[in-house]
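Trainee: Below are structures written as structure tokens.
Computed from the coordinates by the stated procedures, all read-outs in this text should not be read as laboratory data. For clarity, every value in this text was computed on a predicted model and none was experimentally measured. Cβ atoms are built from the backbone, for glycine too; each structure is taken alone.
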Structure I
Amino acid sequence: MDLRYLEGRRFCAVLAKLSDENDPDSPVKMRCLHGRANIDREGRLSLESADGASFGIPRTAYPNILPADNTEMLRDAEYFVLVKVSGMEL
């Protein structure tokens, strides 16, 4: 998947996790990471925050990359990705 069009764009990673991973009906917790998209030489996508932190976007989430729709939680992002996570606190 060619992601070069994202390079340098304002980007948001929406991390989503079930409150109780053993109960599929439990509420979903979400956390947003904001920054700029960075594509490395191998074509891997990461989010670079203003303070220099980097968050690698898993390749399994690439199909979930969409243009932002002015939702308040996305702030000024041009694109966002929904990333399902487990085993980490949000």
Structure II
Amino acid sequence: MINWKTRFKNPQFWVPFILFLFSTIGSVAHVTEADVTTWNGVVQIMKNIVMNPAQLFALVFALYGYIVDPTTKGFSDSQQALSYKKPKDWREKQ
């Protein structure tokens, strides 16, 4: 199980996730600057990824690697992370 509520509240999840997503899509779909100058171009890139199994699987596996906590067994957060109601402040004492 993953503590999605806490992850979604944490900007440290979103900023790298958005950068990761754009860079992964860019490399998987071989996107150039000229491809993303219009919203139609962006939509076309997404359609192309969905229609291409190799690109889609590459994106899904990259997302899996980003989301999974490598310090735990399986596809789950640690018991400590699951108990959080808000993102942990590194300045708080344990």
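Trainee: Assign the value 11.6, calculated as mean count of other Cβ atoms within 10 Å over residues 30-37, to the correct structure from I, II.
Mentor: Going label by label, the one that fits is II.
Trainee: One of I, II was used to compute P(r) over Cα pairs in 5 Å bins from 0, in percent, and the answer was 3, 14, 25, 24, 18, 10, 5, 2, 0. Which one was it?
Mentor: Value 3, 14, 25, 24, 18, 10, 5, 2, 0 for P(r) over Cα pairs in 5 Å bins from 0, in percent corresponds to I out of I, II.
Trainee: Given a computed value of -18500 for helix-only ellipticity at 222 nm (-39500 (n - 2.57) for each DSSP H run of 4 or more, over all residues; to 500), which structure among I, II does it belong to?
Mentor: The read-out was computed on structure II.
Trainee: Thinking only about FRET efficiency 1/(1 + (r/R0)^6) of positions 22 and 78 (r between Cβ atoms, R0 = 25 Å, to 0.05), which of I, II has the largest value?
Mentor: II
Trainee: Which structure, out of I, II, was relative contact order in percent (Cα under 8 Å, 6 or more apart) derived from, given a value of 44?
Mentor: Label of the source structure: II.
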